[in-house]
Structure 1
Amino acid sequence: MMPEDLRTLLMFDWLKNDLLLTVTACEPASSDASFRRYFRVQTPGQQFIVMDAPPNKENSEPFIRIAKLLRQSQVNVPDIFQQNLSDGFLLLEDFGSQCFLDQLNENTADVLYQSAFDALFKLQSQTPVQNAGLPHYDKALLHRELAIFDDWFLGQLLDKAIPDAIWNGVRTLLTASALEQPFICVHRDYHSRNLMVLDENSPGIIDFQDAVIGPITYDLVSLLRDCYIAWPEQQVKQWLLSYFDHLQQAGLIDCSPEQFKRWFDLMGLQRHLKAIGIFSRLHLRDHKSTYLADIPRTLNYVTDVCASYPELAEFNRFLQEQVLPVLSVVEK
């Protein structure tokens with residue numbers, strides 16, 4: 001059922017009176033963790049996606065600019081047919097409704113992930129770092145992201161305070177590991193819900209508007225240690241090393257497999273701590289509580305990594321003794 005509000009009335013006015021489209025059907029296509037909404041619009045000759053991004057809350061300019069940048073890198077992102085930046089609407093190519101998460105299983109995983117690796121390699125190897133107009137992952141941004149975990153998950157969801165000595169050690173370790181990696185273009189949300197299964201040139205890649213120049217392992221760990229689906233660790237390691245070989249042969253990295261794995265693990269820890277904080281914020285602030293179900297899986301990645309690195313032992317002890325017992329009560 002279509003929501004009837006001022007935004008949808010404004011959208012239909014734009015489609016019908018400005019673009020002169022004959023709309024025969026319209027339904028919600030998806031929403032995301034921001035204020036953006038997406039609608040699937042049917043016309044007699046074609047089907048489109050309309051992005052609704054209220055201009056007082058969302059800036060559509062990065063989406064347009066980064067879409068152009070990624071298309072130049074031969075990454076399959078939606079064509080933008082029409083734009084109305086003053087009202088916050090874009091008319092986009094429709095990649096359909098089947099994302100990787102819908103189709104991933106033990107039988108399909110290798111084929112789907114290989115297509116995701118191929119697309120990621122294009123993004124990493126063919127997108128220019130210089131003059132790309134993208135912000136950089138720097139110390140300040142990494143710390144701001146980690147603060148989301150401390151503020152929203154520990155502080156507001158669980159009412160817990162982490163000792164400064166432990167938290168400062170975690171921030172220092174994760175920031176140093178991220179900043180010592182080679183920097184390339186980073187999608188920043190390269191996971192199973194943002195990769196669309198297509199008949200040709202699959203995957204179609206969406207939700208790229210927050211792209212940055214950042215650590216080379218970021219998108220890989222987003223994909224392989226996905227907040228929405230988990231795989232056996234041995235399988236993850238196999239995919240990881242295969243992609244490592246590809247990067248090494250292309251001259252994009254110059255390190256040992258062990259160093260790459262450490263970067264991967266610690267980058268994943270940073271990303272997952274941020275994600276847990278965002279899931280908590282979506283529940284508490286935005287009343288999108290379905291994301292709470294993804295916290296246990298994501299926190300499991302965190303504790304697994306912490307258990308593998310002695311320098312994270314104190315943080316792991318804090319999670320095991322102070323966080324997990326409280327979280328189990330919150331979940332009930």
Structure 2
Amino acid sequence: MLALSRSMLAMLALWLIASGAHAELRVVIVSSDSTAAYAAAANAFITSVELAGVPRADVQQMNVNEWTAANAQVTARNPQAFVALGTEAAASLARAKLMAPVLSALVPRSSFERVLRESGRKVSPQFNALYLDQPLQRQLALIRLALPQAKRVGILWGPDSLTRALALRPLASANGLVFQEASVDDSSSLFPALQSVLENSDVMLALADPLVFNSNSIQNILMTTIRHKVPLVAFSPAYARAGAMLALYSTPTQAGSQAGRWAIGVLANRVLPELALEPLDFEISVNEQVARVLGLSFDVKALTLALRRMEQRP
């Protein structure tokens with residue numbers, strides 16, 4: 001079967017919207033693409049709002065191309081809330097003149113901040129985000145639980161992550177930890193900075209920064225940390241599979257469910273947060289082979305339960 005052209009897809013999207021124009025439209029989900037992560041987040045979102053009594057027919061789901069082709073028809077139906085899944089969707093909705101609140105999910109903090117700069121918007125109850133990045137306190141608490149003897153935490157600051165330094169340093173001190181830190185200005189300074197940090201670190205904490213952690217650098221970073229026998233605590237399960245000892249992250253399903261709770265608040269006319277949201281639920285992954293090489297072992301279920309108890313979560 002021949003693939004449909006973009007123009008045919010746009011016409012189909014317009015027809016589907018027009019054919020359902022009589023139905024009430026309460027929430028619009030715009031996804032950056034159709035990959036599994038976005039589909040899982042959208043499905044979890046829909047399940048969450050359905051459990052709160054919102055009929056599935058009241059939720060319109062589309063990708064960025066469909067939104068671009070049909071946004072005038074969609075907005076004419078006066079939806080009460082928009083959810084953008086991914087950075088491209090967030091940027092597209094930021095450019096639109098929408099009366100209803102917008103929540104962006106599955107977006108790193110640095111990417112959303114770039115969307116704000118480029119669109120001239122500010123974080124508010126009308127345009128907010130649920131970050132992919134884990135709360136700083138949670139990241140440090142995981143280090144304390146998993147590696148209680150570790151006191152010196154290696155950090156590489158890139159241009160994006162450096163904005164978090166002022167908030168993270170006091171938290172480190174409050175948790176009895178000391179940073180061994182270095183700044184990375186370009187790719188040529190990455191590995192000299194990494195070597196200097198690892199020489200005096202008990203553990204290394206990876207913060208999402210595209211200059212530091214990217215497809216070109218990650219394998220060398222992982223091999224270097226293992227060679228120095230310094231465990232790496234990362235922000236993605238893919239990094240744990242590749243060689244980071246631990247990873248702390250939220251799944252697309254967890255993000256979709258939390259976005260659903262935000263939408264339920266919008267539909268109930270509740271006061272919404274002024275500041276960007278951080279993920280409530282989380283998962284921990286361990287690379288057992290790397291842990292054995294470093295002479296360590298972990299019970300992931302027990303570690304996850306202990307961290308949730310610290311935050312008084314079920």
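No value in this document is a laboratory result; all are computed from the given coordinates. No experiment lies behind these values; they were computed from the predicted model shown. Cβ atoms are built from the backbone, for glycine too; each structure is taken alone.
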Where does the value 1.00 come from, among 1, 2, when FRET efficiency 1/(1 + (r/R0)^6) of positions 157 and 213 (r between Cβ atoms, R0 = 35 Å, to 0.05) is the thing being computed? 2
Rank structures 1, 2 by FRET efficiency 1/(1 + (r/R0)^6) of positions 37 and 189 (r between Cβ atoms, R0 = 35 Å, to 0.05) and report only the one at the top, that is, the highest. 1
Thinking of 1, 2, which structure, once P(r) over Cα pairs in 10 Å bins from 0, in percent, for residues 69-180 alone is computed, gives back 12, 35, 24, 18, 8, 2? 2
Given that relative contact order in percent (Cα under 8 Å, 6 or more apart), derived from a single structure, equals 15, which label among 1, 2 identifies that structure? 1
Of the structures 1, 2, report the one carrying the highest value of Cα Rg over 2.2 N^0.38 Å. 2
